[in-house]
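**Student:** For reference, the structures are reproduced in the following blocks.
Laboratory data are not the source of any read-out in this text; all were calculated from the coordinates shown. All figures in this text were calculated on a predicted structure; none of them were measured in a lab. Cβ atoms are built from the backbone, for glycine too; each structure is taken alone.
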Structure 1
Amino acid sequence: MDPVRRTLNVESVSIGLIENTTGDIIFVDELMGPLFKPLAPIRLKRGQGIAGWVAEHREAVIINDVYKDKRFYRQVDKKSGFQTHSMICIPLQVEERVIGILQAINKQTGKFNENDLRLLQAIGGPLAAAIENARLHADVIAEKRRIETIFANMSEGLLTINAEGYITHVNDAFLTLIYDETKEIIAQKATDIIRLKNGNIEEFIQTVKKATNEYPQLAADVYHNDGSTVPVLISGAPIRNEEGEVSELIMVFSDLSQIREVERMRDDFFHGIIHELRTPLATILMYARLLREGKAQEKEKADRFLGVIERESDRLQKMVRQMLQVVKMESQEFQRRPEPLSLNPIFEEMLPPLADIATEKGLTFIQRIEPDLPLVMGDREILYMAIKNLVDNAIKFTLSGSVRVEAAHKDNVVEIIVKDQGIGIPKQALPNLFGRFFRAQTAVERGIAGTGLGLYMVKEAIEHYNGTIKVDSIEGKGTTFTVCLPVAET
């Protein structure tokens with residue numbers, strides 16, 4: 001602004017721009033002069049000072065003695081040491097909108113007059129337009145970068161197609177749906193790239209082109225380049241130019257694999273629940289009818305019938321308790337504050353009856369529990385449930401051999417190991433093992449009862465108390481679960 005300063009023969013020229021969010025005027029640091037360099041950016045509230053009045057009233061002013069003007073805001077001079085004596089201040093306008101002010105301060109010879117005002121206004125018009133264009137350009141660049149960042153980091157596959165059907169933009173998420181590695185597909189025909197097993201992409205593109213207010217969707221399986229298919233939900237929307245003609249289409253590909261897997265697990269869960277409930281209920285009903293019909297006159301036979309009813313009732317109760325435990329863990333009740341507790345009493349109460357069950361099954365039950373384990377943080381009922389579930393599973397899935405339970409203080413954790421010589425877990429099942437409703441196919445095929453909730457609850461419980469759980473397994477050889485719970489701070 002030095003040429004303006006020299007032309008007007010003034011000590012200083014400054015620009016204040018209106019902040020869109022607050023309406024405050026913020027002066028451009030670079031134009032304020034050396035006295036203002038150490039200061040924070042000068043900011044005037046809406047309507048504050050002469051500059052604030054000019055911006056609010058959209059009127060230019062000539063003031064040759066600022067100290068006689070009640071609008072003059074003296075704090076700026078006090079903070080900077082600058083002495084303001086006179087000024088011309090004009091609003092910077094773009095059409096009808098005021099974007100800031102331009103002021104010339106301290107006429108070096110004589111007083112400010114109308115000629116000075118007209119000269120400053122002649123400068124202010126183009127200056128306001130230039131500032132607005134720069135702002136718009138910066139906004140466009142920022143918006144472009146924002147959209148590109150969103151585009152690149154979306155988990156959904158996304159691509160755009162021009163009116164002729166050629167791909168103009170694509171993100172990495174889309175490429176991973178159909179290729180193992182990044183591949184250049186820009187400017188290729190969309191119908192050559194997107195191959196559907198059960199759907200017509202050309203028809204869908206035409207439907208999207210004709211869409212007005214709605215956003216067409218298509219559920220289909222898209223082919224990967226290795227020949228496999230991925231279930232997707234394709235959503236499309238047209239982008240129209242000023243004439244209302246479709247210039248581009250934007251298409252979003254949402255991978256439904258996880259949803260399909262959850263649906264499958266849910267279906268397996270409900271199928272398993274129905275099966276598991278039906279068997280004990282049918283048994284209870286049958287033996288209850290036999291008793292009512294007098295088919296067990298002898299005490300020994302009646303006791304045997306009642307024993308079956310009791311055993312199946314216990315089985316039902318256990319299943320219901322497990323499902324209620326899931327509900328509890330996912331509710332606020334699970335969020336109660338943990339307390340320091342000892343695991344030794346839990347093992348002393350839990351392991352003897354489990355050892356009896358293992359022995360009755362013909363298994364060797366080994367326990368190595370270190371005495372006086374340090375305290376851990378948690379809830380007794382929840383940790384009891386988690387550890388018992390692991391040992392229960394070890395016994396259930398071991399047809400012959402041994403089950404071992406160990407607990408020891410290592411470093412700053414209590415390490416619990418549950419190891420069996422059971423049927424093992426298939427390698428492909430390990431990533432989903434702790435998922436809700438998940439059951440390994442080997443367990444299903446062998447007809448081993450279960451709901452698919454046990455290990456889900458175990459993992460949720462252990463991690464809730466900042467612990468870790470890992471599993472190592474070899475199918476046909478056995479499985480080892482290792483739980484680490486942090487020692488409570490004392």
Structure 2
Amino acid sequence: MGNLCSNPEPIAQLSPISSFPNRSLSKTIVKRQINPKSIYRNLKMLGKGSYSSVYLVENKKTGSKRAIKEIRKSALKKNAEEIIYNEMIILSQLDHPNIAKIFEIIDTPSFFYIISEYLEGGELFQRLTEVDHIDENLACKYMFDIVAAINYCHSKGIAHKDLKPENLMFDILGRNAALKIIDFGTSAKLTDTLIFTNHIGVPRTMRVYYASPEQFIGHVNEKSDIWSLGVIMYMMLCNFYIAGKPPFYAKTFEETADKILNQDVEFKGEVWNNVSNSAQNLIEKLLRKDPESRPSANCILTDSWFNSFTHIKIPKSQSSLQALKNFSGFQSESKIAKLLFRYISCQHKDIADNSELTRLFKALDKNTDGKLSPQEILDGLGELGFNINIQEIMKNVDIDKNGFVDYSEFLVATQNWKKLLAHREIYEILKSETSENTFNVEDFKSTLPMLDNNEITEFFSEIDTDRDGKITMEELKKHFLSTLVQTNISY
């Protein structure tokens with residue numbers, strides 16, 4: 001068994017929803033007050049609950065398929081609106097290939113609409129109940145995806161708090177699918193203090209099987225996510241299709257709670273004869289009763305069980321090499337143009353849903369922290385023979401200036417923008433429902449929520465030279481092209 005960090009990291013406290021300073025959403029999540037039917041075509045219903053319905057929709061202009069959650073305001077409880085905004089604020093801080101993207105929230109008098117990435121592969125829970133066996137190598141791949149995403153969340157000071165197979169979805173069908181985490185409605189921000197004060201407990205209505213021991217006494221922290229990972233890993237490997245039970249299963253809430261609090265995990269049945277000792281040892285460590293003795297997500301990624309999971313090699317296809325050449329030479333002289341490119345990248349179906357770019361990003365991300373450091377970029381591109389200036393790359397690609405290249409920034413820089421800007425659909429993404437063949441200043445206010453109105457007005461005025469309050473597609477294209485600088489990169 002590999003070393004799971006001899007000194008576990010200290011446990012942090014969770015901040016309540018009200019601790020978030022404001023409701024402004026950043027990066028690519030926007031809030032608008034428009035009629036969603038003017039933008040999206042309803043294809044079919046995906047699910048229905050007591051206060052909401054989920055539909056598969058298609059953007060009428062771009063053809064992108066999305067999931068849209070329609071929430072009836074009249075059916076919401078008193079604090080439900082805060083929960084919705086909490087999820088938006090949390091997700092606006094997350095930018096990882098294994099976390100489902102939410103693109104925007106639409107607020108109308110009667111409904112909230114949450115538009116998110118459409119994950120056609122379905123829930124992990126559904127896969128567990130339909131497939132008679134998930135082999136250990138495949139389970140290892142899936143767990144690596146989940147743990148990497150949770151490690152990223154924890155590094156951002158965010159605990160999910162509701163990890164379960166129903167909140168893990170596959171992006172596509174088949175063995176090559178990647179798992180993505182959804183539903184951050186109950187997630188919370190971590191603070192630096194080591195004292196538990198957020199008494200949440202375990203409501204009798206929740207799926208108690210995934211609750212950690214400390215939740216029953218009101219202590220919730222990031223190590224509660226680690227416990228849930230242990231339950232999920234157990235369910236993947238126990239042949240759930242036949243056994244059909246999580247590790248601490250009982251018929252009543254009280255009996256289940258008693259097992260979680262007082263019994264150690266057991267590996268009974270023939271199915272466990274075919275599961276490696278390293279896998280069973282890892283499950284035991286994740287399901288330790290004392291949260292302080294559980295490994296951190298970062299430590300889990302170094303466990304010996306993942307030795308069989310070979311790190312993704314950098315793809316050497318022509319398209320991947322071209323993407324890296326674009327990345328190395330990306331340069332735009334306009335901050336706002338870069339932000340608009342990022343918005344377009346996350347909305348454009350051929351960019352946001354490009355699995356090859358996702359694999360490329362993960363291959364460069366050697367330490368699996370969900371972002372690319374200057375050294376990782378140097379090592380990865382150097383391995384392929386690229387001759388690069390890392391200072392220039394960071395200056396041009398690191399849009400938010402945090403010292404790393406985040407996933408959405410990587411998507412921006414790997415594109416051939418001079419070629420993309422020739423297509424009308426690029427501009428359709430930026431237009432609101434009220435626009436015809438021109439843009440007004442409100443179009444940019446809705447897609448650039450992280451900027452103040454003065455910055456946007458100044459940007460608009462720079463392009464609107466005739467001062468008629470409108471910008472044509474050709475004028476915007478000309479401006480975008482003028483900000484791009486072609487850099488020749490050799491490899």
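**Student:** For Cα Rg over 2.2 N^0.38 Å, which structure out of 1, 2 has the highest calculated value?
**Tutor:** When Cα Rg over 2.2 N^0.38 Å is computed for each of 1, 2, structure 1 gives the biggest number.
**Student:** To which of 1, 2 does the computed value -13500 (helix-only ellipticity at 222 nm (-39500 (n - 2.57) for each DSSP H run of 4 or more, over all residues; to 500)) belong?
**Tutor:** 1
**Student:** The value 0.4 for distance in nm of label points 7 Å out along Cα→Cβ at positions 358 and 398 was derived from one model only; which of 1, 2 is it?
**Tutor:** Of the structures listed, the value fits 1.
**Student:** Of the structures 1, 2, report the one carrying the highest value of relative contact order in percent (Cα under 8 Å, 6 or more apart).
**Tutor:** 2
**Student:** Given structures 1, 2, which gives the highest value for FRET efficiency 1/(1 + (r/R0)^6) of positions 110 and 470 (r between Cβ atoms, R0 = 25 Å, to 0.05)?
**Tutor:** Working: 1: 0.00; 2: 0.20.
Evaluating FRET efficiency 1/(1 + (r/R0)^6) of positions 110 and 470 (r between Cβ atoms, R0 = 25 Å, to 0.05) on every structure, the highest lands on 2.
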